[in-house]
Structure P
Amino acid sequence: MGTFLDTVNERIGDVPIQNCYHCRKCTAGCPVAFAMDINPNTVVKMIQVGMRDRVLGSSTIWLCASCETCVTRCPNDVDIARMMDVLRELAIESKVAPKEKNVLKFHEAFLSNIKISGRINEPLMIVQYKLKSGDYFSDLAMGMSMFLKGKIKIISPRTRDVKSVRNIFKHTGR
């Protein structure tokens with residue numbers, strides 16, 4: 001078995017993360033860096049030096065919004081958003097509990113919803129998330145306001161080819 005860096009690079013593909021020379025453009029452009037316990041460029045450095053447990057146990061990997069701002073700003077085309085996806089996968093496989101306890105529950109509800117209908121059905125996803133998290137009423141007023149303003153639809157459109165979406169899940173072992 002290789003190093004933590006080897007494992008992450010193998011799963012990312014394309015541009016290896018050791019191409020990062022820590023210019024911090026990813027961190028400077030990240031819209032959620034303020035909430036992260038470790039900056040994105042520091043996560044890269046920690047992977048490079050083998051700090052597996054610290055990285056997989058961080059809040060950062062769960063707070064990344066996968067907006068890809070970091071990717072567009074990187075002068076070396078290092079795909080930090082994909083790296084964060086890989087780190088979340090490794091954390092789940094390693095059974096490392098996320099610091100952000102409900103983020104994984106949201107992630108699971110989101111993927112489950114996509115698997116069922118090929119796209120997000122907001123009311124169904126909200127129900128799935130609320131059941132998983134046990135947090136039934138904390139944002140009820142906001143949810144009702146969104147519903148009354150037409151921001152949440154009762155019936156969401158379905159994907160025409162749900163079989164293809166399900167095949168993706170089957171192929172990836174989800």
Structure Q
Amino acid sequence: MAKKVAVVAVNPVNGFGLFQYLETFFENGIPYKTFAVADSIQIKSNSGISLQTDDIIANLKGYEDEYDALVFACGDAIPTFAENAGKQYNQDLLSVMKTFDTKEKIIAGHCAAGMLFDIIGIGEGKRVALHPYVKPHVTKVIGTDEKFVIDGNLYTAQTENSIWTMMTELLKALK
């Protein structure tokens with residue numbers, strides 16, 4: 001049986017990245033549920049399209065055992081995160097990521113995902129694919145210029161344009 005995935009989407013989310021994950025999971029029979037990293041299930045893409053998730057990140061906290069993997073759908077994550085770092089939904093995101101890592105569950109993401117992994121201390125010493133703009137800012141993870149990298153339980157793609165390069169390997173792990 002396929003593994004169940006929690007997909008967390010920042011607000012605003014990169015729609016191109018988010019929908020690559022969701023369509024691939026749907027087409028391959030991978031069960032998933034979407035969670036907004038926000039106070040509401042209503043979010044937007046970074047191109048302004050309104051989206052509705054299944055739930056909010058606060059309601060994933062404490063229920064991590066119901067999922068086998070976490071996918072982080074990036075957007076304007078780092079600037080938006082920096083502006084709202086103290087908000088409870090961002091603290092919940094970091095807590096959920098740490099819990100998935102502690103339980104050695106798959107954590108996948110693109111763009112600045114590796115930078116968030118660095119900030120919260122998961123994946124220390126592991127290689128991650130990073131957006132070129134954030135690569136100079138990591139200190140604990142090993143940022144690479146590769147299109148995608150798998151290191152242990154971390155699956156990372158450099159940008160939304162390279163998510164497809166890691167999806168075959170991610171699907172193998174989820175089936």
Structure R
Amino acid sequence: MTALSEANLDLWRDLEGGDVLRICLTCGSCVSDCPASEADPPLLIRTLLRMVELGLEDNLLEEDTPWSCVTCSRCEEVCPMDVRPFEICLALRRWQCRNDSTRIPLSTTEIYQRGYTQPVDRVEELRRSVGLSGKLPVITADPELLAKFQAMLMEIDVIRDHDFMFKG
């Protein structure tokens with residue numbers, strides 16, 4: 001945990017697009033429309049933004065919630081200040097990986113197993129209820145393609161070095 005006396009108040013400068021953080025009103029619009037805000041633990045993007053502004057590097061390095069973002073971009077559609085919360089979430093992920101070369105987000109095992117973090121292959125009924133047809137093209141439908149994807153992931157040093165997380 002970062003003590004405020006040791007905080008890096010210029011941390012926002014280390015994030016791509018971090019300059020927009022200074023205009024965030026913390027209105028909560030991004031959280032109110034975010035499906036990951038219902039996760040356990042919840043993705044509360046405005047809390048992450050405040051952690052960046054306060055320079056709480058150690059806290060942010062330990063934070064897994066940026067990896068629970070489902071990349072729907074709803075937060076960006078509703079942000080009244082055009083802060084681009086989704087882009088900030090991606091920038092936080094990149095920052096975490098740059099600053100901790102051993103970081104393996106929990107969601108990485110889901111990505112390895114099925115190619116994405118959310119069970120999009122199980123939404124056929126929901127898709128039909130809103131007038132969409134057919135299944136989404138998912139990598140798990142093609143075992144050969146999934147195996148190639150998994151082999152590609154194993155080429156990443158940190159994944160290969162921790163391959164025990166991806167077996168079984």
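Please treat every number below as a calculation from the coordinates, not as lab data. As the structure is a prediction and not an experimental result, all values here were calculated from the model.
Assuming -11500 is helix-only ellipticity at 222 nm (-39500 (n - 2.57) for each DSSP H run of 4 or more, over all residues; to 500) as calculated from a single structure, say which of P, Q, R it is. Structure R accounts for this read-out. When Kirkwood radius over Cα pairs in Å, for residues 109-148 alone is computed for each of P, Q, R, the one that comes out at 9.5 is Q.
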